[in-house]
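Once you scroll down, you'll see the structures, which are given as structure tokens.
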Structure P
Amino acid sequence: MFERSKAFYAAALAPLGLEVLVEPVAGAACGFGSASDHKPFFWITTRDRANRNVHLAFASPDRATVDAFHLAALAAGGIDNGPPGMRPHYHSGYYGAFVLDPDGNNVEAVTHRGH
């Protein structure tokens, strides 16, 4: 399960400029972040069972990157849980996309810029 999740997140988060920065225990834990700051902030690890029903949101600089995240996540095996688009019920500049990861967690890329 770990390698499947690692491959999914590596592909889905690449458009956001995030990648595996550290893997202190090969095949058991890794931290994702921006190569420019070398600070992992999103970690995945092995467990007896996967977490489910978690909502993860990643900031995006613009709509095009949200769109690219959505396409990459679907290509990596994610399930569409809300295509890219405006979500005015959150606020007028909210543009996001949602996918379910291989373990059923809701993963979002969002920009708060109105255009």
Structure Q
Amino acid sequence: MSARNKELTAFVTDQLNGLNVRATPMMGGYLFYIEGRIFGGLYGSEELLVKLTPASRRALPDEMPVFPYEGSKQLMLRCPLLEDREAFRQLVLDMLPELPEAKKKKKSI
């Protein structure tokens, strides 16, 4: 995990301070969750990618969808809104109802 990814993770979570957001280290990067739903991540490229949803498409119309890592089946968008705290917060809040609910963990017997 790069020092830049750790700094960027701290910046992302600070920009979303007050929302139910957490970051989890995963595969050399970080995944970001709001209310238990993944909205984006850092995948080694040292830039935030957000899930491709109708809200993210509206907010980031000039961004081309990209695959976050080799072999990924999911397209994501680069998020250049990080410096604009209000626009970034609004993007994440607008995405929330469009994000899939977290899968329930199976109980072991």
Structure R
Amino acid sequence: MNNIETWIDSIFKNTIPDEVVAIAFNLYEEENNHWSIEMIGSSSFDAEDSDWACDEIFDTRDHMLSWTQDAAWEEILQEAVEKIQRYTEAGTYAEQMKSYSGIGVGFVDGDLIIIHQEIN
């Protein structure tokens, strides 16, 4: 996951549909210590109901970031949260990311951790 910043940059260099109001980073645990992450764009956001991430209108499934790391899923989740939080603070496209109603991180079959939420 060392090059997550470069991967996020590559996504934002391309056009993300204007209809996207929130983004989520979905983690996947595969076999033999293989992990991957995708970014989805959602047409809705609800901090109280993580099903907002199911309203996908954009995804990077054809451009996922994959890596091998000997770690438990909890460690992978924590590392992803920390790196994406750092990106929202100082990454190339941090301001664009923070313009979304919400940003979540989590395993695709688990709960989302909201790392940024637009305050009205």
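Values in this text are rule-based calculations from the coordinates and carry no lab data. All figures in this text were calculated on a predicted structure; none of them were measured in a lab. Cβ atoms are built from the backbone, for glycine too; each structure is taken alone.
Quick one: distance in nm of label points 7 Å out along Cα→Cβ at positions 55 and 95 came out at 2.1 when computed from one of P, Q, R, so which one is it?
Computing distance in nm of label points 7 Å out along Cα→Cβ at positions 55 and 95 on every structure in P, Q, R gives 2.1 only for P.
Kindly point out which one of P, Q, R the value 2.2 was derived from, the read-out being distance in nm of label points 7 Å out along Cα→Cβ at positions 7 and 87.
Only one of P, Q, R returns 2.2 for distance in nm of label points 7 Å out along Cα→Cβ at positions 7 and 87, namely Q.
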